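Some structures are shown below for you to check.
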Structure I
Amino acid sequence: MTTTGHGSRGPLTGVRVVELAGIGPGPFAAMLLADLGADVVRVDRPGGSVLGIDPAFDLTNRNKRSVLVDLKAEDGPAQVLGLVERADVLIEGYRPGVAERLGVGPDACLARNPRLVYGRMTGWGQDGPLADRAGHDIAYIALSGTLSMIGGSGGPPTVPANLVGDYAGGSLYLVVGVLAALQHARTPEGAGQVVDAAIVDGAAHLATMIHGMLAAGSWQDRRGANLLDGGCPFYGCYETADGGYMAVGPLEPRFYDEFATLLELGDDAPDRDDPGQWEALRARVTERFASRTRAEWTEVFEGTDACTAPVLSLREAPGHPHLAARATYVEHGGLTQPAPAPRFSATPVSVRSGPALPGADTEDVAADWDLPGLRAHGREPAR
């Protein structure tokens, strides 16, 4: 399908997506599709922001357009099904059965559009004993075993914000599934289908390599005891004299040799290849990093292959010379934000518009999607 308006460009230009408003991984997945050029129309509900923050700051709604539809109104489902009939993809993040009760479940949507890719984003999945239960990122990664790997030895697991579950195990797997199903739907013999993206499945899948190492006996099933979980002294974070931190990761011997030289560990440093000396080596590395500030150590390791970098804050990261040179962060509408990723040589992507305000684009979408009956429900659209 072709699309007009909204300045769409990128490899997904021409793809139309309907997003039923939700929070977390669903909106982020829809943002990824929008960043890649899809015309994403978010169906917001009357009554304000779902997320509870000013919609003008909800960056997961950038590059999208918004219409306001009350699915509980008499003509609400028909309005959404009108969009669905003209769409390639739908994304929803309700609990199992809710979309069906609202009249916009897979059966109703695929009856209107047999080639539709119907993406379902949940924590527990569409079936199983916990499918109908409430949950959040932390519970999904807990049951998948992924959370058990994160954190230091002797302490509780460390919560990795909601990046591992919601966005890595959820949004990214939903996008992969949607794009794969879209490819299938566009083949001569293809048809639409439902993509069941469960965070618990994705979070488990992320640990595939670790499960292989566990089976091979090269990974211990406990925190802080392995090569990549902070268990070894040359893969972790160390505090500097000013309270900052340096991230250290010279796993390969040649990189470690450069690291040890620059850190001035000394010829009598404990042997890195002997796990029995790891704690002594950790103490030596800790002592060395504590002798200088983060800025001083950054200068020492700058431009080397010692695999050591300063731990920057969210506000500091956009100003790093490498990230600035690559334009990893951009400013749009006064908001500094991560640029769309990845990058494409023939179909470049960009932040084309700021966060969509609820209902602000109803008239434009009605015209572009040839839906003259589309109207805002509940209140006047935000402007």
Structure II
Amino acid sequence: MAVTGTGPLAGVRVVELAGIGPGPFAAMLLADLGADVVRVDRPGGPGLGVDPAHDLTNRNKRSVLIDLKAPEGPGLVLDLVERADILIEGYRPGVAERLGVGPEVCMGRNPALVYGRMTGWGQDGPLAARAGHDIAYIAVTGTLGMIGDATGGPVVPANLVGDYAGGSLYLVIGVLAALQHARAQGAGQVVDAAIVDGSAHLATMIHAMVAAGGWQDRRGVNLLDGGCPFYGTYETSDGQYMAVGALEQRFYDEFVRLLGIQDVAPARNDPAAWPQLRTAVADRFRTRTREEWTALFEGSDACVAPVLSLTEAPRHPHLAARATFTAYDGVTQPAPAPRFSATPGSIRRPPALPGAHTADVARDWDVPSLTADPTTTPTPAQEA
């Protein structure tokens, strides 16, 4: 068997039925860690109009082109499934079954297969068949309602909390746990990874604080949601921002000392005095630029950091020293994470172009039917 990866998942074979958002990101994470991920693209693509050459969530993968609606399509996918450890799909409930590649038929061909299902609402429940996106999933779980200022509406945290934290990461945890079971017991299973479940689960600590009386069920008034004046962001004189997280007493003491307000700061443990403290902190931050404040807090334990943009972040000295970002094929992007001392992950391939690796996959996975069917043969440009 050809091994295409170099990380801890080298030798693990994954079939990804092409979709958008959290499914591809989950498959990318498996590929970053060394899994041989074959993405089954369909003619015409998933529909977002993103140039495949710049879709970083398809890095480290290989792609074959299969039309699941064609008579021979499901059989070609099943030929891959027979040789795979994991399958990932992100269709609405019932769609994979109607296409002929649902769990029952796939696991009939490969009883040890881990069948990962990525959806927003889950495989059952009143909303299971409904369309949705990240914002709706985090809205109904209470997660979105926690984010924002007390005087305004909820603030949308891009699609990171729902799609990728509550969705992709929980799918990866699920399929790897199921793979461990399959290898120990010889039996696969279905992993139902719903974004609503993962997003709710992420807030476990907050629910505990509510139960203990340490968190009010409204945004912008609590210790970790911007309500606390020593856990939030402040504008600087040049219109940039600094982030403050001086929660513990010793860190707070250093923070107010370096900020220069130790003689005027009111008691930190008195929520009634928080508005006055916030004003003092805000007024002081507005006296210098972000660069000046960054230099002042450098090397301290005051828990203060500059708020950087996506393009600024790779140049931060700490992130640069750790190579948190890397350049591959001329594109700066986040490096694989987490890190492993003996089996590091790596970026080995640029984003897979649809159908570009049909011949390679047919050879490495011993699936001659892939190249026997003309609908899966890539053009010379795709092979390049």
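Given a value of 2.8 for distance in nm of label points 7 Å out along Cα→Cβ at positions 199 and 231, calculated from one of I, II, which structure does it belong to? Checking each candidate, the match is I. The greatest value of Cα Rg over 2.2 N^0.38 Å, for residues 191-278 alone among structures I, II is that of I.
Have a look at I, II and say which one yields 1.9 for distance in nm of label points 7 Å out along Cα→Cβ at positions 31 and 95, as calculated.
On the way: I: 2.6; II: 1.9.
Computed on structure II.
Quick one: mean count of other Cβ atoms within 10 Å over residues 87-94 came out at 21.6 when computed from one of I, II, so which one is it?
Details: I: 25.6; II: 21.6.
It traces back to II.
Among candidates I, II, the computation of Cα extents along the principal axes in Å, for residues 255-358 alone that gave 68, 29, 26 used structure II.
FYI, it's all coordinate maths here, none of it is from the lab. Please read all numbers here as calculations on a predicted model, not as lab measurements. Cβ atoms are built from the backbone, for glycine too; each structure is taken alone.
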